[in-house]
Structure P
Amino acid sequence: MNPCVVDYISPEAAFTLDGLFHERVRRSPHHVAYRYFDEAAGDWREITWQSAMQQAVRWQQALLRENLAIGDRVAIMLKNCPSWVIFDQAALGLGLVTVPLYVSDRAENIAHVLQDSGAKLLLVNCASDWQAVGALGVDFKSLQRVVVCKPLPADNGDQRISSLDAWLPASVAQNEFEHRVSDANTLATIIYTSGTTGRPKGVMLTHSNLMHNASDALVYFAVYPHDVFLSFLPLSHALERMAGYCLPMMSGATVAFARSVQQLQDDLLKVRPTIIVTVPRIFERIQLALRSKLEAGPAYALRLFALAVDVGYRRFEYAQGRAKWHWRHLLWPILKCLVASKLQARLGGRLRLAVAGGAALSADSARTFIGLGVPIVQGYGLTETSPVVSVNKAENNVPSSVGQALPSVQVRLDVSGGLEVSGPNVMPGYWNNPDANNAIFTADGWLKTGDVASIDQSGRITITGRIKEIIVLSNGEKVPPTDIEAAIMADHLFEQVMLVGEGRPYLGLLAVVNQEKWLALAQKHHLPSAWPEGLADRQVCAFALTRVAAQMKSFPGYAKVRKIALLSTPWTIENGLLTPTLKIKRHLILQEYAAQYEKLYQGFKF
């Protein structure tokens with residue numbers, strides 16, 4: 001096969017996700033499907049599509065011994081690896097519904113998902129992953145098996161726990177992969193996402209939802225069998241599940257699983273991907289490292305870097321047909337050699353497409369990377385839409401927008417400018433949550449995204465705000481602020497608080513301090529008590545953060561306040577920072593305390 005010829009499998013040819021897997025094996029059995037780092041051998045390994053299918057048959061045989069019925073839920077809590085995909089495919093072939101869990105999530109959230117989904121089996125990496133959940137003392141009535149990939153400790157006394165080696169059959173009774181469902185509208189997975197109440201909601205996605213979304217994406221981007229994806233967003237994230245799993249399977253590309261975000265730089269150099277799908281935080285991390293290095297070096301290097309970005313971005317705007325040719329373009333060959341090529345080399349040197357989603361890509365990051373020749377396109381979506389709604393095309397890329405809707409997706413605005421979506425990618429609903437379903441769907445069945453947008457005559461979408469005040473961090477995690485703020489306010493040290501962090505790598509807090517309470521605490525704990533000057537002291541801020549953390553123990557791990565700005569002046573109706581109903585005016589508070597807000601994120605190191 002010519003590696004530059006597309007080899008897409010249509011949703012109609014696949015029927016289901018396991019049918020997609022089967023068809024890919026049939027078409028390219030000896031092509032490399034997955035690459036992964038073998039810790040025991042200390043080297044990278046490869047798995048062909050045919051080998052992956054043979055392993056999936058063995059996993060199916062193990063699942064069959066659990067007496068599971070079509071529609072039963074099975075949960076998976078592993079970092080990205082071939083076993084994740086193989087378990088998922090084995091389960092889908094038997095008509096089971098997979099429930100992905102974040103490895104780094106709090107035990108309380110994992111327990112809630114297992115209970116709410118009624119999962120009958122859980123796959124984890126090591127015994128300690130389960131022990132943290134089991135220690136909660138929750139009665140998991142549905143859960144009948146916990147399979148642990150790594151060897152079990154000798155003192156394991158839980159009869160539900162089995163090691164993977166013991167659970168998998170030594171040999172298989174048959175060589176055929178089973179396909180028990182053929183209806184594309186069958187439920188395939190339940191992905192839990194945070195809602196406004198802070199309780200995770202189970203987004204139900206069908207085989208058709210995910211396959212149509214992947215197929216739509218391939219209309220916008222050509223993906224070839226020789227392409228290599230580097231997978232580092234968790235597969236429990238809807239964007240990675242579709243774009244880093246379903247889409248490569250549909251196109252026949254290879255997926256390499258990164259070891260960790262901390263080792264991402266090394267993996268980029270080793271794998272040399274041609275395509276990455278990521279969230280803005282990754283670009284922020286690289287940008288911060290670059291600037292830190294430049295600021296520590298000679299002044300001319302920083303000026304040269306800025307010039308390269310400026311000239312490169314001018315060339316980008318010219319190529320897009322939005323700007324005229326400029327004489328500075330003549331400088332590009334030398335600037336590319338001195339600056340841009342070095343950044344591209346850090347990304348492996350072969351990158352031809354980088355898709356950013358899950359949160360807004362900052363204008364500064366977009367300008368920097370695009371200016372230096374990194375082909376970033378930004379998209380938009382929700383878990384509830386499988387997840388992509390729109391994306392920019394490489395040849396028609398407006399970084400400040402989220403592009404045009406995918407071919408089979410329809411978008412519209414309500415009377416308030418709220419973006420609504422319809423199409424084969426839209427979920428059938430939330431699992432076991434009729435109230436949430438009633439709230440998110442319109443009377444005629446369109447999904448309300450909760451975002452305010454504008455749509456130009458060409459159909460290009462620009463997100464301009466949020467109907468609900470959910471904070472979206474740069475890693476894509478969505479944090480509803482009101483519940484957290486209410487919890488923090490239980491500590492009477494704080495008169496008023498406002499959680500911040502939209503598009504940032506972590507949460508910060510603006511907090512108005514009760515003067516009387518503070519003076520008493522300062523005396524008790526021997527802290528600087530000068531008012532209000534003492535509120536800016538590092539020791540004081542650290543003390544306040546410990547009190548904030550004490551109020552946030554029940555919230556997810558990613559909802560952690562990392563920095564705090566202590567304020568002395570209350571927000572009132574009179575100074576325009578409260579509404580007549582005493583609700584805080586978030587945008588005006590951010591304007592009023594812009595300097596303090598920016599300081600929360602200065603000098604951040606990943």
Structure Q
Amino acid sequence: MSKARRRMGRVLVLAVVVAAAVTVPAAQASPPPNLGPNVTVFEPSMPVEQIQATLDAAHARQVDAEMGTARQAFLFAPGTYGTAEHPLQIKVGYYTEIAGLGASPDDVVINGKVEVYNRCLADGGTSNCLALVNFWRTLSNLSIDINATGQDDCRASANFWAVSQAVSLRRLDIRGGTLSLMDYCTAGPQYASGGFIADSRLPATTNGSQQQWLTRNSEVASWSNGVWNQVFSGVVGAPDDAAFPNPPYTTIDRTLVSREKPYLFRDTRGRYNVRVPSARTNSRGVSWADGLTPGRTVPLSDFYVAKPGDDVRKINAQLARGKNLLLTPGVYDIARGIEVRRPGTVVLGIGHATLTAVHGAVPLDVAGVPGVVVAGVTIDAGLTESPVLLRVRDGRSDPHDPTTLSDVYFRVGGPHVGKTRTALQVDADDVLIDHTWVWRADHGVEGFTDTQRWQTNTGRGGVVVNGDRVTATGLFVEHFQQYNTVWNGEKGTVVLYQNELPYDPPTQADWMNGRVEGYAGYKVGDRVRTHTLHGAGVYVFNQNNPSIHTENGFEAPNRPGVRLHHIMTVNLAAGTIDHVVNGVGDPADTTKVGVPVYVTDYPAS
């Protein structure tokens with residue numbers, strides 16, 4: 001069943017802003033930083049009942065706040081939380097980040113478990129239960145010793161992480177038990193459309209009903225089943241992919257280029273720092289197996305700590321003086337773009353900090369220089385059309401210290417009207433994109449019909465890559481009105497690509513690329529001579545007009561150096577993709593709803 005059908009009847013509740021105080025022990029050697037009103041720091045000395053009540057209250061506010069404005073982060077100081085008698089159960093709602101403040105994931109131990117379940121959207125929260133819209137949440141830098149005392153029999157069986165896009169698990173050590181990426185307890189298994197795990201050590205893991213998933217640079221005890229597209233890169237214990245597409249695994253022994261996301265941590269003297277991991281090549285397994293993740297430590301005093309309402313001119317002045325930027329949780333209206341010009345600058349958002357374009361601004365403008373890292377930031381289009389939402393300008397980064405975008409998410413529409421020509425444009429060479437969801441909204445609070453959304457929430461292109469040697473690990477791009485992704489640079493590499501074509505073209509005439517019916521979900525530029533794509537899917541659901549056709553899911557030059565490996569199209573319930581790539585592959589039409597059409601390699605070996 002399609003996302004759109006499952007989203008019918010959803011209840012959207014606007015959230016209130018969380019105002020939780022930052023707390024630190026009185027004996028701490030350094031004073032606590034002012035991380036703003038939407039950050040809570042827990043200490044192991046706190047009663048577990050108090051921590052549980054705080055988390056439960058936040059989850060109650062956020063569990064239905066899909067299009068809300070509240071943003072929050074809950075940070076755990078090094079230590080142990082929960083016991084066998086009083087386990088700590090962590091529920092994670094919308095726009096919530098939960099992270100440890102240790103230098104290593106094992107510095108923060110949770111005796112308890114993680115819980116993200118299907119969200120029930122109809123009949124007062126009792127039916128239409130699914131995970132297809134469980135977006136925008138983060139869990140990282142923790143160890144979890146599973147303990148499910150007091151839970152019902154079904155929910156006691158696993159850590160549950162039933163999520164979809166714009167959700168990441170990073171730097172986790174889940175000890176014992178199992179991890180389930182679907183919720184089989186709430187109204188039984190339902191489709192989910194995730195997701196991403198990196199730098200984590202996992203127990204036996206059940207993919208369940210996840211349509212697609214990327215696991216990168218991790219260790220897994222075992223992995224069971226897959227729906228359409230499951231990709232593993234640099235994963236110890238990953239399943240073999242020799243039988244593709246049954247099961248639909250794509251396994252790459254080592255990750256060509258990787259860099260783990262920066263993380264906030266507190267040292268033994270109570271000082272706050274940001275660890276900025278180094279880039280790795282041909283890597284496998286977790287970065288912290290032999291101790292501290294390789295990289296550099298930057299004291300928080302070297303950051304300008306921004307809060308919603310701060311003048312962008314002041315932010316830019318601080319960046320120009322050599323400061324890095326920490327964006328605390330909240331929504332920032334950006335009428336003049338944040339300008340990142342200095343090599344090695346770190347822009348780190350916590351608690352899903354969100355930049356919203358105002359008056360057609362480019363919210364984030366990054367120079368093409370080495371070593372810039374942008375992580376944990378959501379960027380929204382505004383009411384006036386922006387040319388682009390995030391631009392990495394023309395230039396040459398450093399293949400050993402690439403400009404990196406980690407967990408950077410984009411929205412055009414959803415919580416409000418949005419307009420942009422392109423969401424993400426990369427003009428520089430040697431850039432790494434490590435997990436992004438680039439979304440032109442197929443639903444939201446605007447109250448539009450699908451025809452109105454086509455005219456009002458406008459976004460022609462999702463991702464345009466013009467730089468050479470750009471790598472993307474976990475590229476999710478959906479619903480744009482022309483090409484969702486255009487890759488013009490040479491020697492590009494993409495590991496897992498997921499796309500849904502737009503649901504809402506009113507007529508075939510609105511969905512024409514010259515004389516060609518429709519735009520491919522992924523296009524490699526006509527002049528490109530070398531490109532590699534591993535594990536990719538393009539999905540169609542023309543709910544506004546089921547008679548619409550798209551000629552190809554993928555377009556690419558037919559050259560030996562352009563290799564598309566394990567690609568597929570699928571029909572979600574309406575419309576037709578006539579071929580997988582360049583006239584090759586059967587139609588994905590309504591005679592095979594939910595049944596992928598695979599091409600193992602293009603060009604054929």
Structure responsible for -0.62, -1.34, with log10 I(q)/I(0) by the Debye sum over Cα atoms at q = 0.08, 0.12 Å⁻¹ calculated and labels P, Q on offer: P
Note: mean count of other Cβ atoms within 10 Å over residues 261-268 at 21.8, derived from one of structures P, Q, originates from structure Q
Starting from the value 2.4: which structure in P, Q was distance in nm of label points 7 Å out along Cα→Cβ at positions 429 and 533 calculated from? Q
As an exercise: relative contact order in percent (Cα under 8 Å, 6 or more apart), calculated from one structure in P, Q, equals 11. Which structure is it? P
Calculated from one of P, Q, helix-only ellipticity at 222 nm (-39500 (n - 2.57) for each DSSP H run of 4 or more, over all residues; to 500) reads -9500, and the structure in question is P
Among P, Q, which structure scores highest (criterion: mean count of other Cβ atoms within 10 Å over residues 37-44): Q
Determine which structure produced the value 3.5 for distance in nm of label points 7 Å out along Cα→Cβ at positions 213 and 269, calculated from the coordinates; the candidates are P, Q. P
Say we calculate distance in nm of label points 7 Å out along Cα→Cβ at positions 93 and 253 for every structure; which of P, Q gives the highest result? Q
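We did not get these values from a lab; they are worked out from the coordinates using the rules stated. Worth saying up front: this structure is predicted, and the values here are computed from it rather than measured. Cβ atoms are built from the backbone, for glycine too; each structure is taken alone.
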